[in-house]
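Read through the structures below before going on.
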Structure 1
Amino acid sequence: MSSTEESIETGLTDAEREEIERWAGQFPDTPAGRRSAVIPALHIVQHNSGWLSRARMDAVADHLGMPPARVYEVATFYGMFEVEPGGRHRVNICTNISCMLRGSDEIVEYVEKKLGISLGETTSDGRITLKREEECLAACRGAPMMLVDEAFHTDLTPEKIDRILDDLE
């Protein structure tokens, strides 16, 4: 195992530390200021490993000089962070009021049937995880909508969903 692979499993890579430092430099040069970089730091780590293991969250906490519990709080509060491994692609369907009024329940049902899984499950080939209900993805104007990996898809129809999901590797 290379040192880069090992650090991704248990710590931070040099490139991740550098990128986190660039973000930390945008906040006041105080302990509280460094802690303000926790959200960008978690994004960096998740982008490189697909999810946030406890070891990687501990490494973020250590690097930013904050208690690990504070990092866990942030990672588990925000739906954009994955604290368990999943499929290569993550699908989040907004079920908040605007999307619900414009058919998100039917969208969820359609996607579950298409993929053969329920919310919170991963396809047997490990390709797609259909995340649990998502409260709001902040695209109410384009309801119903879903987030696939980091791409927003609005004004969903079954045909549009088929194109989006069928195009995933």
Structure 2
Amino acid sequence: MPYSAAVIAYAFVKRGIKEGKPVTQMKLQKMVYFAHGYHLAMYGAPLIEEEFEAWKYGPVIPSIYRRYQLYGSEEINDLELIFDVSDLETALLNLSYEAHDAIDYTWEATKNLSAVQLSAWTHKAGSPWAEAFKPDVKSIPIKNDRIGQYFTGFLSN
């Protein structure tokens, strides 16, 4: 069962604050993308309900962008500007084992990488973002089947 991107993003924000490794909005987008790709590759199903779009700096979920845009490019060090925290907390309790696995794996794989490093990784030739992105077109969807194929190859290396 796919989840709201807000819940998965919140899991990373909360973990970043708790572990003293706060994320920026840009890094958050890439972490959600990585977790989604991992989930597609490992479990054959999407982690999130929303579709990623190919934006200039990589794959983006617009709802995550809107929710965290008040932080700009700063690290998200607190939950003060996040609305519906109690709803997000409740939703975290209802995540499946597979969703927690995707979040945990992604956190360990990406927590020490910068947003710029993760963005560069998403921009590599042959990546789903690179295949979908067109500089003059906004809101180009990145298809889940392509993300799943890419991560299956990436994780098997």
Structure 3
Amino acid sequence: MNTHDEVLVSIRQIVRAIDLHSKQLNKNFGLTSPQLLLMRTIQASPKFTLSQLSHISNMSQATATSILDRLEKRGFIQRERDTKDKRKVHAVITQQGERILQQAPQLLQDDFIEQFQALDQWEQTQILSSLQRVSRMMNSAEIPPEDLLIALGSENIHFT
């Protein structure tokens, strides 16, 4: 097997693990990973516009808007117009949304997060750097690491 085939197998394993965790999250908690990701991003940075939220979460604006519609119907978020620029709309977590987020599990498996955080700082940085490079090589949009960590609810991980 070629090295690039082994890379593909590893990526598929990661995608499968994330997909299985997402299904379990939805089954046990009632929120999908994208819904929880958007809610955590809003909670961390309530001044983001809907366009910024979609970019940080790596979703199309239409997908993010559809997810926000469902979250708003459930009472977890509300949309507010910017006080200075009425063209801008921000999503804000409601009290009910805050309660849900306090109970919400991590977007990644707990054992992964524990193992990752147990690594030396340089190893964490090296893994992130490698994943970002793979993402760029696959023509994915790059998300700044700080924004990604906020979105994933892993702001306790720090990079040098």
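Values quoted throughout were computed directly from the atomic coordinates according to the rules given, and no laboratory measurement underlies them. Please read all numbers here as calculations on a predicted model, not as lab measurements.
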Computing helix-only ellipticity at 222 nm (-39500 (n - 2.57) for each DSSP H run of 4 or more, over all residues; to 500) gives -17000 for which of 1, 2, 3? 2
Which structure, out of 1, 2, 3, was relative contact order in percent (Cα under 8 Å, 6 or more apart) derived from, given a value of 25? 3
Using Cα extents along the principal axes in Å, for residues 68-115 alone as the calculated read-out, with 31, 29, 13 as its value, let me know the right label among 1, 2, 3. 2
Comparing Rg/Rh (Cα atoms, Kirkwood Rh) across 1, 2, 3, which is largest? 1
